Structure P
Amino acid sequence: MEIHVAKSGSDTAAGTAEAPLLSIGAAAALAQPGDTVVVHEGVYREWVNPPRGGTAAAPITYQAALGADGRYEPVTVSGAEVITDWRPHPGSAAVWTATVPNTLFGDHNPYAERIGGDWFFDQVNTWHTGEVYLDGKSMYESPTLGGVERPEVTEDSFDQEGSLLTWYCEVGDDATRITANFGGADPADHEIEINVRKFVFWPAATGIDHITVRGFTLTKAATQWAPPTALQEGLIGPHWSKGWVIEDNTITDSKNVGVSLGKEASTGQNEWLAGPEGAKGGTQREREVIQRALALRGPDAGEPHPWHRDHVGSHTVRRNTIRDCEQAGVVGHLGAAFSHIVDNHISRIHVKRQWHGAEVAGIKLHAAIDTVISGNTIHHTHRALWLDWQAQGTSLRRNVFYASTAEDFMVEVCHGPYLVDSNLFLSPWAVKDMSTGGAYVHNYFAGRIANCTEHQRYTPYHFPHSTAVYGVSNILGGDNRFYNNVFVGDRAGREGAEPQAAEPALASFWSGAIDIDGVPGQAAFVPTPVGTSQYDAYPTQEEYPNEHGSALAGPRLPVWVEGNLYAEGAEPFRAEPAPRVVGTSPVRVEVHDAAAGSVRVELADGAALGVVAPVTTARLGTSYQAEMGYTDPDGSDLDLSTDITGLKRDEAVPGPFAASTPGTLILTAPAPERRG
């Protein structure tokens, strides 16, 4: 059955196309498995809180209506409200004040809630989950009224001029006063919105399974900081459920997280931060969270379902544009397992830079077991992709990364196996590797790799394709494979000059220093040139029997490096057999349109790449700790015979592109489908 919603409707209507409902929430109250809620053009200012889900065979679908041309009608669901009663602030023509009754916020006032939680660095904690928007663009909170009357540039912001648009709030018993500097704009001539709702599309209950959300603009949510040891709030998310499909949406302006696939609250809610001084550390608290999640008894016992693939995860997040969220575009601890995050365009994550924490990335996942991250373009972020703990059976394939101010890919205290295949790493720092069990195959690296061990932290690994814990271990280092990649160096950077940014506007953010913010313990990364020489201290398989370690740490694990091409100063691993080292790279990838997410590929001479041995599941072997092979999530053998564009390789060549006729290729970022 279809249930229709339109701005011309009434919540007492029948919900037919001729007599639509007025709110999506009213339709959600009626929707049963197999139903589709069709939302017609307009702006809907509400929190959609679905009370029930569907089934795998009969999901409940929420989608924007299709117009006569077959495209989705423009439908926005917003957590903000328009404020019009602005009055001049004494002493400054640029500053205005509005007094908002607290009844507007219901039982949750975002201007009374401060951002904070485990792994949040700013313990001064002056920032609120509320926000002010000038014509849809978020402004910058000031901790003082003086910062509105006399604004100063936020030095680290990607938009320093925009950081002069500031606001300040004061919460009273009955009303909230917001004072804002609109930079000379008269608010009567512009749309001024403020955050009112914590969520836009989010079930209050757990176990609301098999929901599809399609074709909307979802925007402006007062979400809280989302660490792995607390409830991970998002503008949209399944809240510890199974089988959601979030596709073809534009998701913007969450105060913290756009899409959350992560943890619920009962297994831990910031115990590390809330505990007494000298209590257990955050790493131990995280281990406890995992065990609690596995021990949950299910709704019949008054608790959420346990962490198991029958109950949690298996979500699909595809073809979305996700931008302007200050913590993460996609986050998920435990709940993102067995999921597909594919063909999304994620950008402008953590670009205001007023505060910072350890969970900041375009995509930040813990326990991405059998999760596929493929075809995404991620740029203008801090970290682009961060896999933290338990990346096992994870596939990272055919993604494009650039303009990352820390690095494109951080993999932290994971034991593998995880596959990194046919990606473009274009930022000055490509990978920071504090893990074992990675297979890097057919990638293009224009940035450096940093590697280190981690002997102090013990993290879990699992039985294959399962959440059941097999064991725990520290990170010995090694157990990595680098086959058939292209490394293109930066000769100037190699000689000590500062690496160049992808665009001049970001030049101030690049430095030779190695950013390991958010990484606890005594880990330290040491820079080396682009290439695999970072692993020179590790043994080969032949050398490994003689590798000795301490009783506490154990020996360093071997690495396998073969079939790679090194150009323009990139350097090979000391024991790579017959590495191909050339002066000028036969293939070069550069950013074409930074904001739009497109890159230019110049192939000068495909034959110069050379022919190398193909990579197969059998050749990759098994990871050391989990004793698990490199396979697809369903356990079948890998097929690595197609390149980043889907073109079949006649022969295996280094890099993500099949050898072909010399020329230019433009790769563009994915965009939401606008046709049903």
Structure Q
Amino acid sequence: MTLQTRMTTKEEHAALFQSGRDCRAFEFMGAHPQTRDGQEGYYFSVYAPNAVEVAVMGEFNGWSRDAHKMVRDETGIWECFIPGVKQYDSYKYSVHTQDGQFFDKADPYAFHSETRPSNASKTFDLAGYEWHDNSWMDWRGKHLPYTAPVNIYEVHMGSWKRHEDGNFYSYRQLADELIPYVKEMGYTHIECMPLTEHPLDGSWGYQVTGYFAATSRYGTPHDLMYFVDKCHEAGIGVIMDWVPAHFPKDGHGLVEFDGSYLYEYADPLKMEHKEWGTRVFDYGKVSVRNLLFSSAMFWIEQFHIDGLRVDAVASMLYLDYNRQGEWRPNIYGGRENLEAVDFLRMLNHMVLSEHPDVMMIAEESTAWPMVTKPGSVGGLGFNFKWNMGWMNDMLCYMSADPFFRKDMHDKITFSFMYAFSENYILPLSHDEVVHGKRSLIDKMPEPYENKFSSLRALYGYMMAHPGKKMLFMGGEFAQFSEWNEARGLDWMLLDYDAHRQMQTYVKALNAAYLANKQLWENDMDWQGFEWISHDDNRNNIIAFRRVASDGTDLICVVNFAPVYHPSYRIGVPYPGTYEEIFTSDDVKFGGSGVKNGKVRSKAAASVVDKVLDEETGKMVPGKMHGFDDLIDLEIAPLSVMYFKGKPRVARRAKATPATKVAKAESKTADKKNEKAKTEKPRASARRTRASKTDEA
């Protein structure tokens, strides 16, 4: 399907706006080009119900507070038309508060902004960009993400690469370099850390002052549209981080916008996240709901974004989040933020009912139930959630000395207990490689060469584990230093064999993921997974099956210990030949070169001793991991292997004298039947000729 935007009349907007259910307020709020009485200019509209007076000031009127005063309607919206205003003109609203103060505010619905440190809004006409992604939008509508491959490359646009003089790459320059790289590496999606306007580089975009403005650090809104368009032409989806949890206290932003607490809580026990130095949205207010509902729909419809990753959902859900005793219970005495719960359910319903093919992803770090279940059954209505539990367990396990991993085996198996309770994405994100946490490769235990094989094992295990995948930039070539938003990635590391081999490995692993539907088709269902061996903590080895909808399977074996096994047996579900289709120990990846090729299964009973059947009291043939058949493998240290099985065709039974007689009698009967078939048509033909003669 192609993306369509439903335009709403101003009268329809007025009713929706007052109800707090307007998800397209951007169509009339903010600054829009208009022609009145033959004069071209811009129409301005801002919600400030508690202001005494509001005026538009900008470079077109010498930043005068008196030149263009606005008129207030009965709902608290201030409006005016200013002829002669042109695209890219800077402006702010002069807000006169009831206590006599004047605030200079950026437009909450502005489409463009000055580049920091300047912070005024800029007029911009979004119309005029010609999209070329109809085929992608049609394809997206027919391939919902639940049963499709999703392998995400997370990017901070300002630090993927930098120019030699330290300046940012533009949206268009990133389109020229980032998109071909992501395509070559085999990722399906790019996830961009927030692209909404923000004043501080060090916030990485998570403290937003412009919920409708693509940050001007990298270009204009049309430049970002070009980037998304080129992604879609290359067959790559675009996900954007979106922050409805809080906003900064910068004076030009939303804080105490019209002299009242228009967007934040008025209650000091709910108003702020002191740890972050930000204000908390009051989700019960129409101003907040209209702003955030509209912002989400804006990026999906106007910029063709394929998904929103909603940041810090846990901080929205809990009234006591990171508060040391200073919090206000809800009306029932609980810690749940009931207004936020209602807001999230409504948000997801609005978006997914109109755009069921986009991804609404919750970064939710607690055990809040049914995050990805519909609001109608008590869920929050997202369709995906980051699996933070898996991430924390795996990084804890992988950073431990292998000697101690036998006592931590539950870290690699526990996630399967809840793997299908939600629709999960497995994230190895930017948050895990900053603030002293060390890079992924640096988390791996010594010695140096084992760091690379350990990281390959982690990636290979992640790719086979149920759930969609995500890796932060730099992880694909094992960047050693922590991520720093102020500089580009350490691309010079690709001059070294180990890092170049890691990049080659990730590229091959991504290709294996895309090529094998067993790894992604049944990510949300127990039908797609079966344990083979989960209890060999002594050897730190696990084995399991991933199963596609047609019943075909792929077996994953992971060795998390730096120990070589010349012979290691696992049970298999059927007799046949099992071919190793991928191994992390390939020499071209920096491995030792252990390969299994094709392995024929054996009957477990021929190898495993008989066991006592407790029900019958009789000795019965032994099994391996509950299966009648097994394969014997050579396993490299710290490695991952994928196998595909080809069931053996049942052999024909050896003929006995009795079966020979039966076959002979059957052949004689067949010959008589054939003779009868050939004779009948002749007789029929004679009868036909005879009847025709009689008639003559």
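Readers should treat all values here as calculations from the given coordinates under stated rules, not as data from a laboratory. Please read all numbers here as calculations on a predicted model, not as lab measurements. Cβ atoms are built from the backbone, for glycine too; each structure is taken alone.
Which one of P, Q has distance in nm of label points 7 Å out along Cα→Cβ at positions 10 and 594, as calculated from the coordinates, equal to 7.4? Working through the options, I get structure Q.
Each of P, Q could give distance in nm of label points 7 Å out along Cα→Cβ at positions 122 and 602, but the derived value 4.1 comes from P.
Looking at distance in nm of label points 7 Å out along Cα→Cβ at positions 58 and 546 for structures P, Q, the greatest value goes to P. Of structures P, Q, which gives 4.0 when distance in nm of label points 7 Å out along Cα→Cβ at positions 458 and 490 is computed from the coordinates? Corresponding structure: P. P, Q: which one has helix-only ellipticity at 222 nm (-39500 (n - 2.57) for each DSSP H run of 4 or more, over all residues; to 500), as calculated, at -1500? Only one of P, Q returns -1500 for helix-only ellipticity at 222 nm (-39500 (n - 2.57) for each DSSP H run of 4 or more, over all residues; to 500), namely P. Among candidates P, Q, the computation of log10 I(q)/I(0) by the Debye sum over Cα atoms at q = 0.07, 0.08, 0.11, 0.12 Å⁻¹ that gave -0.57, -0.70, -1.14, -1.31 used structure Q. When distance in nm of label points 7 Å out along Cα→Cβ at positions 26 and 178 is computed across structures P, Q, the figure 2.7 traces back to P.
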